Structure P
């Protein structure tokens, strides 16, 4: 029995998915099944009750899981401590991020980090907000980057920025001639927005409700890039983080207008699973993000 088999077992128990466990460990689903079977043979016990409708650890499986988690944490602490003693900052950091942060807020941090630590590979995957949370909790990634973080007992939250919100419109839209706009002027306007379950959309809807503003959503998208393309063809106006449209504003394909009623910001943060052992590389990457706060 090898420690890798215990890790595969723990990942399978955490995700309840052979597919995800295979992705986390870079092996085939067949290899995951073989390692679980090997553990069951070693301990002469059924570890998992599996059917199409249910995935559940047996009593023996739960005991193995609890002790295996302790073994894995001790192993990770040992590995991290040895790297610290060697002043070794290397390895791979797996990051899941929502599109708007990954495409617009994150690149300067990665550039700065890679200049200092060129031997670290930062692998970035783009996901919806819900999937970012799931990937972090399932240990598929080391770190998640989200907007409007919500306290979760299973997660550590590291704020690293507040992005101002602005109204954007087509250059020929009447709003484009104004330097700033009161929110009440948006009443009845056609609006291009994020999908209703996305945190940024929920926050914007709350701002509009608080100011008793009713708008007409004509298009909804799951990412900032498609949303901007819709505004560029004058499908409607939108409210977005200003940082996400700087290029389009510079190229004059979009106009950004200030909100008169006050300053509204979108908080962004890094999240990682509590009790996760942070490698030296991950600690330094988080420190790079926190320097922006």
Structure Q
């Protein structure tokens, strides 16, 4: 029998790609994606029944309440989903590899180019719950936390990625203000999940950063995406995070991914490189065909 990989958040952006790409990257594994319809991860009994039903040999936990606005509106719910559900799953998976997906937002963005040994300083409820869940997971030395960067891709529901948000706004004719002084290391979803599968097969543990090779401002990201989505060109305008009125935004969440890069069989791409080298006729431009190795 094939070993079983359990993927939570299968209807989300990363979970969806993990399930879809499993036959390509881990053909010797049986992958079982879990959505909210199958199990309420905040219900301990539901989670126990899920575990008994699948008896996984690996868990990649990508389910989360990740919309920062929703987390601010209901911090208790954010904690139930992002911390307590993680605690229950990690406990059940105490004897099997467990990969928890965290976020670059655990940092305050004051310096950028963060490495795994840098101290966290979350600025919002979402980041706070992720930082707390990291500690829960890392209490088991056999488990792993992967902090992921801004991810470009298309989700099963069509509403889980920043690219989908931008396309939806552009379709409505809305103007999009992109900051020239807010920085990230965006990574295509296909490359991100290939890296996750490689780490899972290697049974890696500990803390890792996983982002693209380029440090780009939000404005630069928009300009790069305009090559793929021409409808963006008429609706993007530059702005400054200094003029933003709302919850505090970390100005520079760029991360160094040297530690995880040393484990991978391929070179993590940057966003510009990806769109330059990717075959233009692919159905999903953010997927990662086996024939392409940047």
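Things worth noting here:
- Ranking P, Q by FRET efficiency 1/(1 + (r/R0)^6) of positions 46 and 174 (r between Cβ atoms, R0 = 41 Å, to 0.05), the structure that comes out highest: Q
- Parent structure of the calculated result 29, 22, 18, given that semi-axes √(5λ) of the Cα gyration tensor in Å is the read-out and P, Q the choices: Q
- Origin of the value -9500, where helix-only ellipticity at 222 nm (-39500 (n - 2.57) for each DSSP H run of 4 or more, over all residues; to 500) was derived from one of P, Q: Q
- With Cα extents along the principal axes in Å, for residues 14-101 alone derived as 44, 36, 20, matching label from P, Q: P
FYI, it's all coordinate maths here, none of it is from the lab. Values in this document were obtained by computation on a predicted structure and should not be read as measured data. Cβ atoms are built from the backbone, for glycine too; each structure is taken alone.
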